[in-house]
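A.B. asks: Presented below are the structures under discussion, each in the form of structure tokens.
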Structure 1
């Protein structure tokens, strides 16, 4: 049985699909905000670079083997040229004394005063609290192919006291003056996205589709998402959400 996939639709990785969706939202003029990525997307430097090129900050989960330059360190400048020895090199350098470190190793090297206990939200069973550290770093990935160091950004590390090692790390291009608690709050906002998916699948019926057609699936998904958007907008009119409800947004033209 043919699924009816349009001929112009080709294979895309999930990273390519995500970037296309971000670009479409950006082009449509949707309200701007930080792009949140879990550790399935955050380690892809091309995605982070493309998001930055759109003028959007990100908070991206990354893996413990990500390499960075700690505060006050960085790659060596390009080697000075020698007259008569060809074209001068423009690439940054490393040597035995100038090497980036894994963020896991950096976390273990931090002093006790670097860690702060922060509560980011109230949950059913009480406040959600953990221990965090943050510092300004530079990404080191393939910077030996660059002529200038990567810009500074935030590295946020979560390390609960009952864990043997930090379970989560984030990179963020949010402003340098952002509050510590606010940075944690945004990093932890991924739970809201996961909750949206859960409610869409279980309560609205997104996961109930049993057809095999491209057109039918997209009709089903569109109706589910529209219904969920309506329910969320109605929920905002019910206290306590109503007390801090944002002003109505301008309606966007439908394609």
Structure 2
């Protein structure tokens, strides 16, 4: 019975991740930040892990057969748990479980903001030819600092930011002026604000949280309700991607 419950839990986790894989354009970018904050990894290592995870999803999502799940995610657990000296006690506790249980256990671990040890990328540098991966690094350093933002919400904002950078860096635009006027910093500030509200949503009882939101937007009932809808529907990591992309 325990084995059945364990398998059911993993399949539920896999279903959510497969849903994200199908619906989120910038899922790899979001996953890189997710694993970067979970395992306290620099950009390159977190990116490699997110690619391996997506490879497993690509193989198993359409046909989640036991053999595929076992082969892909047992080996993935070994990757997650290989660096015993760097991971947190919570992650280490998960690593002591059976492989599939370890993966789902990590999904519930409380993540902490990480200031990336990588060279910090500023928005003004995003069009420099010498930095071909600067946009991904820029989005990574934003993501690992805001761990209360769910993957569906984070990747949706990251996708908009990436498109903005691509537009500014193409053609004959004055790239510096374009990046400055593109409201990238406002998008980053939005991630920070959502992170703050979601953090409070998880910490407070709902009546207290609702009161706090109403106080935050005194007199603006529509804005208060918008933020209440967003937090209640999309703060959870298991929020439905198709719905949270539209908010």
Structure 3
């Protein structure tokens, strides 16, 4: 008996207040500078309701600041077109496209869908915006301020030994391209690239703030930031970097393998 196809679910991200961000941030800034108000819709006010787009543009051109409803079938990519400062926190919504829908071609972001009318089904967990392992990513991000302070204390207790340890680990991360190659390529393949980019930035910022406040010097802050970015990448891509001994060693590097024991001093 043939397996039934999994139903396609469409998602939209909004600001924390429930309003939909502009379709094009460049146009939004331009028209805002001219004194115009950029239209939006608050999805929180329309759960279970059908919503018509307030300012539909030509199908499917980005000819206005807010031209269409932009949905995703892969939630791990839903943060890709948001302004950096709006990528988190967000609220996530399951919606149903109604009427005519469009895309920019199946070879270009096939997980996109655009329409001028939607039904707001329900609000869903925001962690889904990071993809399949979003819960683990959010848990790690929440722990990072404490972890960064702990790492700073370890650095302060043994500056030279810790510096050698981090430098040796950084060289292995760079040589294997554990973060820039393995994690990001696997994120692209599994449609979590935008989620990884957002998690990477959030992790770096959280670690830098905590380490700086704890008194770490700039070099230590930079390496603690790298450790934090690798850690969230390892958590997000834990299920995609796992085949064979070598891939598991890459995953181990991302999760901090080699940073537990101080490296020996060079002769």
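Quick note: the coordinates plus some simple rules give every number you see, no bench work behind them. Being a predicted model, the structure only gives us computed values, none of them experimental.
A.B. asks: Among the shown structures 1, 2, 3, from which was the value -0.79, -0.90 of log10 I(q)/I(0) by the Debye sum over Cα atoms at q = 0.16, 0.17 Å⁻¹, for residues 29-132 alone calculated? Intermediate values should be presented prior to the final figure.
C.D. replies: Values: 1: -1.04, -1.11; 2: -0.75, -0.82; 3: -0.79, -0.90.
Label of the originating structure: 3.
A.B. asks: Have a look at 1, 2, 3 and say which one yields -13500 for helix-only ellipticity at 222 nm (-39500 (n - 2.57) for each DSSP H run of 4 or more, over all residues; to 500), as calculated.
C.D. replies: On the way: 1: -8500; 2: -21500; 3: -13500.
Matching structure: 3.
A.B. asks: For which of 1, 2, 3 does mean projected area of the Cα convex hull in nm², for residues 109-156 alone, calculated from the coordinates, equal 5.1?
C.D. replies: Values: 1: 5.1; 2: 3.9; 3: 5.8.
It traces back to 1.
A.B. asks: Same structure, new question: Identify the structure, out of 1, 2, 3, from whose coordinates percent of Cα pairs over 25 Å apart was calculated to give 58.
C.D. replies: Numbers: 1: 58; 2: 47; 3: 53.
That value comes from structure 1.
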